[in-house]
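Participant: Listed next: structures, encoded as structure tokens.
Values in this text are rule-based calculations from the coordinates and carry no lab data. Computed from a predicted structure; not experimentally measured. Cβ atoms are built from the backbone, for glycine too; each structure is taken alone.
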Structure I
Amino acid sequence: MKIKKRICLIAIILMMTALLIPAVCKNEIVKAAEQTGDWRCTELDDGTVRIYNYVGSETEVIIPAEINGKRVTVIGYGVFADRTNLTSIEIPEGVTSIEARAFSGCTGLTSIKIPTTVMSIGEWAFADCSGLTSIKIPSGLTIINDYTFNYCAGLISIEIPTGVTSIGKAAFTGCTSLTSVKIPASVTKIGAYAFRSCSSLTNVKIPTSVTNIGEEAFSDCSSLTSIKIPTSVTKIGAGAFSMCRGLTSIEIPTSVTSIGDSAFSWCTSLTSIEIPTSVTSIGDSAFYRCTSLT
């Protein structure tokens, strides 16, 4: 009987402990959260703050350098996402990270100032910002993440700084107003779909540092007329230049050993191409519907 009573007592204590733990955690979260005016933030381990929400309605926003005396270093996930009335934003020096989707869907955004202190920009951070015509990527960035500027249809020019080593998947897909892009010599990888459907792109220079051109990296770039693949490239990915209907000439270097499926399919203006003896593999439909080839 005594044993049963002890078991019941232990069970009650455990239940009370389980109920108390979430309450304590909840209090800690509330204590960590801060707010000043229109800004909501949380303190990070290093004593700086991460903005996680903006409750204001201004169309021109200047993000504060400090909140409650603590330096702002992170613009959080989706803070300004889908605010179509936002026209300009200024990010202060000291911010080091812009998280995923921070400004995605801000279709009215025409001006943004990103400080040189920013070291990372998350996926989809500026996706669908169709009103942006130009943007200067900070020099401290080493990777342009997947989908970062996806469908920024108004983007005319982009400056990729020296130091960037990788252009992520679909990073500039659907940037239909982009006319030229200069890829620095630090870039070694151009990801799949990176510049897909950049229909106004007439000129692109691929540096000799690039070893891999990803799947459909330049597909549907219908205004491209010529392209020179550098001697550093060993593989041309599947569909890499498919549907580049304006492409009349292409130079494939002797370093290339593999041409992927549909790599040049539907390049209807391509009149001639020389495939070097180094190429040991040509994928299915690599030159499908290249109707001008003789």
Structure II
Amino acid sequence: EMLSPDPQRLLDTLVPLMRDENLYVRMGAVMVLGRMGERAETALPELIGVIREDRDLHARMSGVSALRAIRPPRDRDVPKLAAEIREGDLVRRLAAIVSLNIAGSNSAGAAGDLLTAMEDKEEIVRIAAAFALGNMGAAGRRAVPRLMEWLRDNSPHIRMSAAGTLGMLKAVEAAPLLEKAESSDPDPDVRLSSALSLQLIRPRGEESLPGLLSSLNNPHPEVRGSAAMALGGVDGWSELAVSQLIDTLNDEYPYVRIGAAGALARIGPKARTAVPQLLMSLKDKDPHVRLYSLVALEAIRPKRVK
């Protein structure tokens, strides 16, 4: 067996790791539990602790996915999954919601029950229900008014999930609230989620350039990096955009420099004025910046960069 011939010994190793200080260690332990499936049943109490209490939403949602693998729904029929949301315990409610999320638009008949679940007493159930509605397409748009209210919630995890789901639903009417969250929310993950969702909502043509160029000067690095990446996807091209991206290659935060190099790669040969700065970025102290700079140089001058 790839994982371990002794499941209990593996569980004894994994359970403490779910409380590790390092996010990636915690998420790795949770994912291995999910791969163990029903053999990890005895670790459910600790996994529920992660789902309810972990300080990072990504870890909590990884726990939700693992939970479904360990305790799968008894039936994948949409009406029966909807009934699980209404009547099941925490484990059953979450497993049912994840199954509906995977089904996407095919689970539209459960939209009403997912909207009700957005008011569940458990925060993680509310968040999981919102993401499921985000994957549902037109039927999920019924959640937009409530999600817009969530952007003012006291919980950063609720605000982050609201911002992400509004982007999934391409809720244009939420753009002003997302712009406010992008610029002034106290939580960096909420600001980043808002910035990424605005990329999905805003027009892709040159009319989006002024807003994106302005965001390159935002005081929050996650917003600057997101704006830089988005500039590479704008339909049309502007010398000003390339000029500002060249300046952004000197940002103090690696994430922002990576976004700038990635955008220049997407612009391609029209970004040839960036070549000198990209050559300097090949010596950047961050390996990811060096890699993206090389990719950009190859995209701009494919036959001349070694």
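Participant: When volume of the Cα convex hull per residue in Å³ is calculated, the result is 183; to which of the structures I, II does this value belong? Walk me through the numbers before you get to the answer.
Facilitator: Numbers: I: 183; II: 160.
Corresponding structure: I.
Participant: Then there is this: Using mean count of other Cβ atoms within 10 Å over residues 64-71 as the calculated read-out, with 14.2 as its value, let me know the right label among I, II. Can you show the working numbers first?
Facilitator: Numbers: I: 14.2; II: 21.2.
Only one of I, II returns 14.2 for mean count of other Cβ atoms within 10 Å over residues 64-71, namely I.
Participant: Using the calculated result -4000 for helix-only ellipticity at 222 nm (-39500 (n - 2.57) for each DSSP H run of 4 or more, over all residues; to 500), pick out the matching structure from I, II. Can you show the working numbers first?
Facilitator: Details: I: -4000; II: -19500.
That value comes from structure I.
Participant: Once mean projected area of the Cα convex hull in nm², for residues 104-199 alone is calculated for every structure in I, II, which label goes with the largest value? Don't skip to the answer; put the middle values down first.
Facilitator: Numbers: I: 4.9; II: 5.3.
Result for mean projected area of the Cα convex hull in nm², for residues 104-199 alone over I, II: largest is II.
Participant: A further question on this structure: Given a value of 5.5 for distance in nm of label points 7 Å out along Cα→Cβ at positions 128 and 272, point me to the structure among I, II it was derived from.
Facilitator: II
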